[in-house]
1. Compute mean count of other Cβ atoms within 10 Å over residues 142-149 for each of 1, 2, 3 and report the one that scores greatest.
2. Matching task: 2.9 is the computed value of distance in nm of label points 7 Å out along Cα→Cβ at positions 110 and 190. Pick the structure from 1, 2, 3.
3. Between 1, 2, 3, which one scores greatest on relative contact order in percent (Cα under 8 Å, 6 or more apart)?
4. I have 0.75 for FRET efficiency 1/(1 + (r/R0)^6) of positions 62 and 198 (r between Cβ atoms, R0 = 30 Å, to 0.05), calculated from one of the structures 1, 2, 3. Which structure is it?
5. Among 1, 2, 3, considering only mean count of other Cβ atoms within 10 Å over residues 118-125, which has the greatest calculated value?
Structure 1
Amino acid sequence: MADQVVVLGSCGAWPEPGRACSGFVVNHDGAVAVLDLGYGTLPRLLSLLGSPTADGLAAIVVTHRHPDHMVDLHGLLRARWFGRRSAAPIPLYAPDGVVESLVDLEEGDTTAIGRVFDWHSLPRRACRAGPFTLESWPLPHFVPNAGVRLSSPCSVVAYTGDTGPAADLAALAAGADLFIAEASDRHQQPDVPPAPPGPTLHLSAAEAGRVAAAAASRRLLLTHFWPGNDRERSRAEAAESFTGELLLADEGLEVRLP
């Protein structure tokens, strides 16, 4: 038996033409969890599930409330509310702010949200999420943000969402069969406004490579590329530290695990 990760979207901030923002499917023995649902990910998820109402989705994990990581959760809400209202709520694991963003999009009405999703706040103690054990860590970002680790009997997948450098990344990525790490690399774009002063709150590919090497991750999947970036340059910068298998997120990419 093998697990599988499928890339729904690989861009940060906004999607390039033909691409989508952050989103990943983790499949264990036919049970599906999704990590983040940024711009443009929902149609890809529904196609993968073969269902216009997301039948077969066991759990949803959203790392934080920024729209490039969660805005298509609102589309999924509508699909379930108007197309599968009688179905059981889908477990939703997310930090504070995610549900509040849905409430804003619903103009303050919480009725559908409470019926469609069963919300569990992150970070939290290790728990079950569908067929997976879900572990989570608070990671530094502009808003409450959780790095997550999904373990099945077959594999371990770790995912940063957005984060700056942090000590907890070592535990998050330790020995993971696949470490999915942000590599925004805003420095590649000279016209991008500089980050606000203060702590660094995004990872570069080079930093992701160093974390993966220190944590002895088996494979590293770089993602959250700033639109227009040279992804091969990001790969090369990560490979300066990480000598294991190094992958670049690409919409539709399938990774078999372990």
Structure 2
Amino acid sequence: MTASSPRTSTKTPKVTRIDRDNDSTVQSLTRAMQLLELLAEDDEGFRLVDIAAHTGLSSSTAHRLLTTLEQRRFVQFDRETNLWYVGVRCFSVGAAFGRRRRIAHLALPVMRRLRDSTGESINLGIADLGDIVFVTQVESRELMRAIGKPGFRAPLHGTAMGQAILAAMSEDDVLQYLRTYGLPKLTNNTIARASRLHETLGEVRRAGHAIDDEQNAIGLRCIAAAIRDEHGQPFGAISLVGPTQRIKSTDFPHLGATVRAAADEITAAYGGR
């Protein structure tokens, strides 16, 4: 693999120019976005009268905006049912956003702030085939610190990041994980019984964060929270990790809330919920 310079595109973006930035233009744009947000809420479609009622717009104004959006394929009108839907152009624009949702790129600023506020190393991981895969780390500035290699894998149940993800999954998915991957031990503290895992996941759900107290590595404690996608499904997590000498059990509630807030911030930046 070799490095290359970014290419400059020769294509002219197909964007209609707006020559006047006046109040009426801004108001129309705001109203059009309001209509798109409403149509995105329900796949069953909306009648014009319902759109007007939900947005507070007159039927004539709503119809004028919808017709313009239909011409650009941002909305679609079914003339048999008289229902309006989100159009295919919204999908193509959304797909362009999806290609740019580089999770590490989005997470790193949040991870650095979390490292600076806590003094400990911060990890980012993604779930894959029953494992948590370490994507990147922002290292602590302390001489004694936890260091993780990108690409390192560990079973979900044996790490705080993995437990945070499991706790956000459905009960059926957790049972499938147990049937497929079992509960291999990493240390003497690793959860090795299904009943204990279910108890732990219940605790994680109530607290909003997971705790790995030397379950993955002796001498290290880890606190994690899940990152969710646009469907509310967990796909990754961030964690704070450090030596047991510095991270005390009395620190868990405060640090857990801090990590959870950081994970929620990354979820929001990713477009998740």
Structure 3
Amino acid sequence: MRKNIVAGNWKMNMDYEQGISLFSEIVNMVKDEVVSTQEVIVCSPFIHLAAIAKLSSTVKNVSIGAQTINEHDSGAYTGEISGSQVKSTGVEYVILGHSERRAYYGETDELLAKKVDAALKHNLKPIFCIGETKDERESGSYFEVIKNQLSKALFHLDAETFKNIVLAYEPVWAIGTGLTASPEQAQEVHAFIRKTLADQFGQEIADNTSILYGGSANPGNAESLFSQPDIDGGLIGGASLKSRDFLQIINVFNA
């Protein structure tokens, strides 16, 4: 049975002390107030990883993720970080394919396939992001775009290996634009993603893959989104930087 997951992506926010303080608040709130079994993942900047991984060991359903890795194991890649380095901090997950990495740093699906392999080699579970831009949504090509992203970056994996993948659907057109993806629009794409997985890997794999919604979920819309049958939680941006907002989203699964 697939997991319900709420993952926070801090992006390039929080200095070291701010990050430790925020994570401590989140851990204590989860300990005191979360009674269901959903998994909570916090994906922080690299500077926090080792410290918050230690703090996460005090509560069973909180895990840590990085925000990217390099496709190489080591070498002359100034400013980069490898899967083995990330894993050595005690991290379990890594976000790959985020729309910001694709847009600002030119990450292609071919490169991301290499990053996926690098993550899996070091026993990191990718949270792999897919989604369409405004032009792709308006042209009606978004199903094809998403299928291509999955195919080029992930369909070289066998079914057993694919079990380590978490997917996150990002409607890029609805992030920071003032536009909103309705629960029905999000569900339509999540259902398409699950069918595409079933066609490639079989229905059992598809039914057990967690697919998160990554389109600006917040305490006000999380319940309507997470109630959809193929939405298994969220990849949360801004709301994950406020412990109480983040906890409200987590506790949607307690409702």
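Nothing in this text is a laboratory measurement; each read-out follows from the coordinates by a stated rule. Being a predicted model, the structure only gives us computed values, none of them experimental. Cβ atoms are built from the backbone, for glycine too; each structure is taken alone.
1. Biggest value here belongs to 1.
2. Checking each candidate, the match is 2.
3. Evaluating relative contact order in percent (Cα under 8 Å, 6 or more apart) on every structure, the highest lands on 3.
4. Derived from the structure labelled 1.
5. Comparing 1, 2, 3 by mean count of other Cβ atoms within 10 Å over residues 118-125, the maximum is at 2.
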